[in-house]
Structure 1
Amino acid sequence: MIFPTGKPHISYSELKTWKECPWRHKLMYVDKLQTWEDNPYAEFGTIVHDTIENYLKTGIMNIDNVEARLLEKWELHEFDSEEYKKKLTVQRSKFNLKYRHESFNSWVKSAHNILNNIPDFMKENFGEWEYISAEEELYEEMPGYELKFKGFIDAIIKSNINGKEKYWIIDWKTTGPRGWYADKRRDFLTQAQIGLYKKFWSERENIPLKSVGCGYALLKRNTKQEKTAWFMTVSVGPKFITKTDKLIESMIKSVSKGLNLKNRSNCRFCSFYQTEHCR
């Protein structure tokens, strides 16, 4: 049987979208309605991510071209234009929020502060570490389903602290100045991304779960704190794996049966909110 999305795989992003709102999942993955808009947060995150990846591979933190790359994207998408500011103001107003514009120079400063902190961050959290891979693709079988799980791991390293070696799966997340609030850090759906990556990578490489750690590197923009990077570990054992397996099972069954209910409690920031597709 062909899955309603027409794809032979699922991803964490798709799983998260379904869990938040099955109707939004249908619009995006079944009806193929496009919702993506270029934004400074994504462009900033990509450039910071690429620079860190290069550092992991070479051991050299090169930030010389970061400002030029940011400027190229800012000019291309006109993020500092009055038209863009007006558009974001209108979009935020739908959710009774105000849009606070950040100057280009503040983005550059944040990038430099984050990147200059990464070498110390790596040493503090992982001691003597060895680069294994970056942007590691997962395309793994899921027993009992014809679908596969697809994902990309930001970074895999091997740490050595006091003679104890351990693999680490890391996902880089750029955040606001305070990082993530406690409720988001505790949220299972938030933790599920890195947990699923650990599960499938460990199984593929035949490495015991206890020999692999995982977590999110939270990279704070515009923070007044000296440390701009903080590591949030996620504990992933058999109970966690069972919970993610049940989540995947529920999602596949629901989508296969066409149970596309609207979750009105998750309309915040949804691009379909108050449009012809969802009223």
Structure 2
Amino acid sequence: MAKLLLGKEVTAAMNEKLQARVAELQEKGVTPKLGIIRVGENPDDMSYERGATKKMEAFGLRVESYHFPADISDGEFKKEFQKINGDADVTGILMLRPLPKQICEKDIERMIDPKKDLDGISPENIAKVFAGDSSGFAPCTAEAVMEVLRANEIPVEGKRVTVVGRSMVVGKPLAMLMLKANGTVTMCHTRTRDLKGACQNAEILVAAAGKAKMLNGDYVGQDAVVLDVGINVDEDGKLCGDVDFGSLEGKAAAATPVPGGVGAVTTAVLAKHLVQAAQRR
């Protein structure tokens, strides 16, 4: 049986450090505030917002949600966004994406204050991730994968790492974080020719393509570590990852389940970034 890399065990280790940092800030009279921006009523966004709010409040951090109708115009949204962006009381911003089509998301990415950009969407923060500069914020999910490895004392240095997926949310920034940790990284995607061969060669395999059960045990090398970032719904309406978890028996040495794996760590990374934003002021 593959060792389960459970998110709750990772967050438990992170929580202790975070609580100490929050206490230090509060002694100075500072309680960081997260601004969550949601446009429309996408159930996934609303679920993530509830989870993030609960996590922040558990640490004694402040949260304010800003909700806008799905049909808000590009100009009106930018005007409202700039108010939040410029509010000195807001320490960090989480913008739930994707935004409706009428809003130019690229403009918002350029507008957001990099010091408040907790999910690493601004060009400045992305550039820092690619430059190996830890003074910026990496996307929370990409960093959550690294936290899972750290908490379970799984070294990346010298390992063959395959990342399946090339999004700016996970795949590309995660490849850079793995490189910074001295992994030897292969980036793949749904159009890679010999995807199975590239995956089988990996000692650490990350699935982040966003396709339900795209990879099974045949894609996994013996005793590899499998990190599943995907959150999908299978034919039975149940949450599942990009990996067919049941097929890993006898192949993977360790693996993250879905749900209960990487996703559970993402909000803890968000809290960590909020505290860092306050400390850097």
Subject >> Source structure (of 1, 2) for log10 I(q)/I(0) by the Debye sum over Cα atoms at q = 0.10, 0.13, 0.16 Å⁻¹, computed value -0.53, -0.89, -1.29 >> reply: 2
Original post:
So mean count of other Cβ atoms within 10 Å over residues 153-160, computed for just one structure, reads 19.0; which one of 1, 2 is that?
Top reply: 1
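Only the coordinates and a few stated rules stand behind these numbers; no lab work does. If you're wondering where the values come from, they're calculated on a predicted model, not measured in any experiment. Cβ atoms are built from the backbone, for glycine too; each structure is taken alone.
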